[in-house]
Structure P
Amino acid sequence: MNRFQRFEMLVGTGAVEKLKNKRVVVFGVGGVGGYVCEALCRSGVGCIDVVDNDTVSKTNINCQIIADENTVGMNKTSVMAQRMKDINPNVSVQEYNMFYLPETAEQIDLSKYDFVVDAIDTVSGKMELAMRCQKLCIPLVSSMGTGNKLDPTKIVITDIYKTKICPLARVMRNLCKKNGIKKLTVVYSEEEPISPLFQPEENDNPNKSIPASSAFVPPAAGLTIASYVVRNLIK
């Protein structure tokens, strides 16, 4: 029995065969990126590389698909890779246990990918991906902030210069303009941010507030990104 039969009924045999030969890299395997990987794998994308240097924590359990009592403390890339192998044993996965920053960017050759997904938190890493993908003419979709949000129906996919409300999108808009980024496809929420009711007592950086998160918005953003990637790959 073909594990992708139901999807093949929707998009056709040619599209499924095309996806088998595509290579996508997902930067960040958290609340958004984990669902991107999940949906890409369940859609039959043949090669999905994952980049993240974080480990699963107990506070990830509320919104990250790879987080549960059995995976706490494990590398996110390893957990995600194994999960994708369990879904599709034929999928090819390369793990990069690293934080993607301007100083580490040379470790990954973006030119080998058909699509790049940015689901990382750091602005410097997001801008580095945007600049490199523009230079290489590689399709990129970037996730903006999904913290402090409750309504998944407010998720929108658009160009960075058409965004509003989202604080991270505002920062990225200004930096894109300053760095000559002509366009950048982003997924973001148009819901007004909700101020967290409190800050956790355990905070490695007391000068930086920790965003609250829900089980609804990051997954919705991740699935929206995956749909966008797949639809473009099978055009």
Structure Q
Amino acid sequence: MEPIWAIFILVMIASFIVQTTLKSRLDRYSRVQTNITGAQIARMMLEENGIHDVTITCVSGTLTDHYNPQTHTVNLSEDIYNGNNLAAAAIAAHECGHVLQHASGYAPLKLRTAAVPLVNFAGKSVQWVLLLGVILWQFTPVMLWLGIALFAVTTAFSFITLPVEVNASQRAVAWLNTANITDSTTTAYAHDALRWAAYTYVIAALGSLATLLYYISIARRR
């Protein structure tokens, strides 16, 4: 077995473990009740930090929660928006952590935001460019390397995302504690839930890196 395939297998196993554990943790902490909903926590966190121009919205789906700096909205999935439990509190506070990053000019978030148009272009075109690169390799190897360069952009983006997500979680846990939403025990629960959520980004970054190395190995063999 080539080393690259061993890496793929390890990433797949790690992804399964992380996804299973994250679901288990969220299920467990959703049974720890809080006095207010995720939407109320989001509003409170933003107002206490002097942010009044961001709208809290409810969106469909599961774990579709995200902050959109272009529309100034914190978008919470139905379970998080209406949930009055620790899992909802942690995720809502995490998304507001991104708002605080935006307000304070957090450098990694600014870099990630600036890279979004390029990453969107790369994501939409990379597979077609790679396919053409394989087909046209005998005539021009440049196309395949161009596809690899586009894929490298998406891989770099996944690694830029890591400090952004970790920092947002740190801000969330700290605020939940100081706002007395959590205590000495439940603060650890919130941190645990967000840590496992962050692991999903780590696995995605490693999987993207492994795929990039695979494409490079193909090009070098050709």
Structure R
Amino acid sequence: MKHILVLGACGNVGPHVTPWLEPYYQVHLADIKPHPFGKHIVTVDMASYEQVFDAMRGMDGVINFTVLRDDPKISFDVNTKGTYHLMRAAAEHGIKRVVHTAAQSARYWFDNDFDIDHIPEWPGTGYYMLTKYLSQEICRTYARAYGIQAVCFLFNGLGPKPAGPRPKEDFPPFTVVWEDLAYACRLALEIDSIPDDFQYFNMLSHPGHGKYSIDKARRILGYEPLERLEPYFKRVL
């Protein structure tokens, strides 16, 4: 089995996605805080290149779920500098598969539009968005320079799929459920190559609203939500 390192394995995303990866890979968990479900982790501070480098030794691929929003210094250390450490270590170790997550800036400018897919990155002036935009550019630069297949997923919300009918709610735009994100990570880790060695993709489980398109993810990765979720939100007349 391939050895996959998950950075940020104890945050809001990692604990819910990694169980869907474990049947397919030898998954190694890393974070700076304990795992909420008591799983063994390697302690890694993204601000330390040495710790990131050591954790990535022997890995076939890396998934980066690290993120921090509140603190102006630590958020830069995690979001931007941490990504630099990740990509630098991938180049030095010869790791050719990286999955990264970035901020979905399109929502700030295109919420009134439809069929939004591959648009120019437009981070605005918000500090958090800038730190994530810079991380995306670091991934792009290292990917092209070293032939690393770097896939960046953009989403605005995530969580479990509905457990039953929700007829009084709308299915949310730009939201992905755990199972679909894990499936997309598998596709990104297994694909032979992607155009220009770096691509970012809209990642969502509710494409029926027609606002944010997953056509690019379908075309390049072969991604499709594992289940159509619209029936959970049907109104009864």
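The numbers here are math on the coordinates, done by the rules we state, and not lab data. Being a predicted model, the structure only gives us computed values, none of them experimental. Cβ atoms are built from the backbone, for glycine too; each structure is taken alone.
Of note:
- Winner on FRET efficiency 1/(1 + (r/R0)^6) of positions 34 and 130 (r between Cβ atoms, R0 = 30 Å, to 0.05) once structures P, Q, R are ranked, highest first: P
- If Rg and Dmax of the Cα atoms in Å, for residues 58-161 alone is computed and equals 18.5, 61, the structure in P, Q, R: Q
- With helix-only ellipticity at 222 nm (-39500 (n - 2.57) for each DSSP H run of 4 or more, over all residues; to 500) derived as -26500, matching label from P, Q, R: Q
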